[in-house]
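Once you scroll down, you'll see the structures, which are given as structure tokens.
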Structure I
């Protein structure tokens, strides 16, 4: 359903229309000590799905998007379409796995993440990664699209992409695609391939100028490797495990104030996760309306 637009929102939709880029990036580094302790506590119960850093961050992002729902939207044909549900897409590295014989990268989608718990999110995520790395694409729409493109010569595949791009500017078609592949945010984890400790080096997040092509997604998140850094804790220099986080948001959807609120909701969640997700990680991610 189309939202009502303020004068500022109308101006930003026009100002950042193609070929201008609407993307703004925010970088923070978060004290991960409490989250690390929480993950270690959850890992003691080996009978339940193991929760990773990426699963925890995914859950925290879901909490943040519920607090700042304006960011959970798609822009189609110059109009904003708010989404009631959160779909999290995450790239999956296939190199070194069976699925890597066909393609080097895949993409898994967790639908309606807000309806899950941290544990169920971890279980679904791990099952999806396993399936993708075995070369079995989980999402039917993505499977058909990739198989069609891979069967075409390069010039024909370029024409196919261009045709789909034109069609994706039409709300009726784009919303049908959204029903098949309902993604509103993306989480990437390049830090998983980085060495954990390198003397004299601190890895940081990067920035990405996202092309205004194909399916629009409201926010992109990236995390780097957890590293020990000296930070002030109550004005005392302290060594803590720090997690760099990158947020890239569409300025047509939210402004700097809302983007900061979104990032700080994620940070607050990471710094004190147990009351939010429960001692066993079984509490629902959905925020109560009461």
Structure II
């Protein structure tokens, strides 16, 4: 199992140079991946310092050598899918094949009202309509990464024939992970159609061993990544190892630890201690 550190892109991390510094520290400290959130303005605060996720990933790509880079998650429902396809492909090229694209609907239900990236820019709020948009956007992103002439006509998006070059370094394309609430039918089934799941339990907790076993069984024998975790580290290291070991034994391929937006010294310390490995 691999270990990723999740980082915000706002408040202290709204400074892109500091975020790059943390990613370089993460690689030196033994993490296998750095996964960034994706906001226009950070969470519910329209005045919070915020930086652009893909611009920072590009900078990280040229400052690191081996650590995987990605998003958890990019809300494709408020982004042009062809722009995201180009941005992610560029990061993949700069990093020599280390990009992972995690996508989702963005916050839904009551929480969308607290996400200024949706509310303050007139973005779509209806979850059903956004699900339609997301599925079309995913088809577009994958089609543009096919190295072949591609066109699309859907209910929400339309593009005339283009060929996206240069191609992604990874073959057949950059891995696509799907986020959202498990075991909700929409995000769970959507994840199983793509390359991996970065889901959280709809009860507001990380995926547990039984959840991971269910996803692993439904994915079958094919290669399929499952990112579990995504919360902060427990204060009790034995309890933390127990929950990591439970999902590792169940078939998770990644464990994610989230480092929340705090003061810089605390964030450096949290990243610099490295992952709590159980293997």
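Computed from the coordinates by the stated procedures, all read-outs in this text should not be read as laboratory data. Owing to the predicted nature of the structure, the values given are computational and were not obtained by experimental measurement. Cβ atoms are built from the backbone, for glycine too; each structure is taken alone.
For the structures shown (I, II), volume of the Cα convex hull per residue in Å³ is largest in I. Computed over structures I, II, distance in nm of label points 7 Å out along Cα→Cβ at positions 10 and 266 reaches its largest value in I. For FRET efficiency 1/(1 + (r/R0)^6) of positions 98 and 130 (r between Cβ atoms, R0 = 25 Å, to 0.05), the highest value in the series I, II is held by structure I. Of the structures labelled I, II, one was used to calculate FRET efficiency 1/(1 + (r/R0)^6) of positions 90 and 170 (r between Cβ atoms, R0 = 25 Å, to 0.05), giving 1.00. Name it. Matching structure: II. Looking across I, II, the calculation of FRET efficiency 1/(1 + (r/R0)^6) of positions 154 and 234 (r between Cβ atoms, R0 = 41 Å, to 0.05) that yields 0.40 traces back to II.
Comparing mean count of other Cβ atoms within 10 Å over residues 34-41 across structures I, II, the highest value is found for II.
With relative contact order in percent (Cα under 8 Å, 6 or more apart) computed over the structures I, II, the top value is the one for I, the highest of the group.
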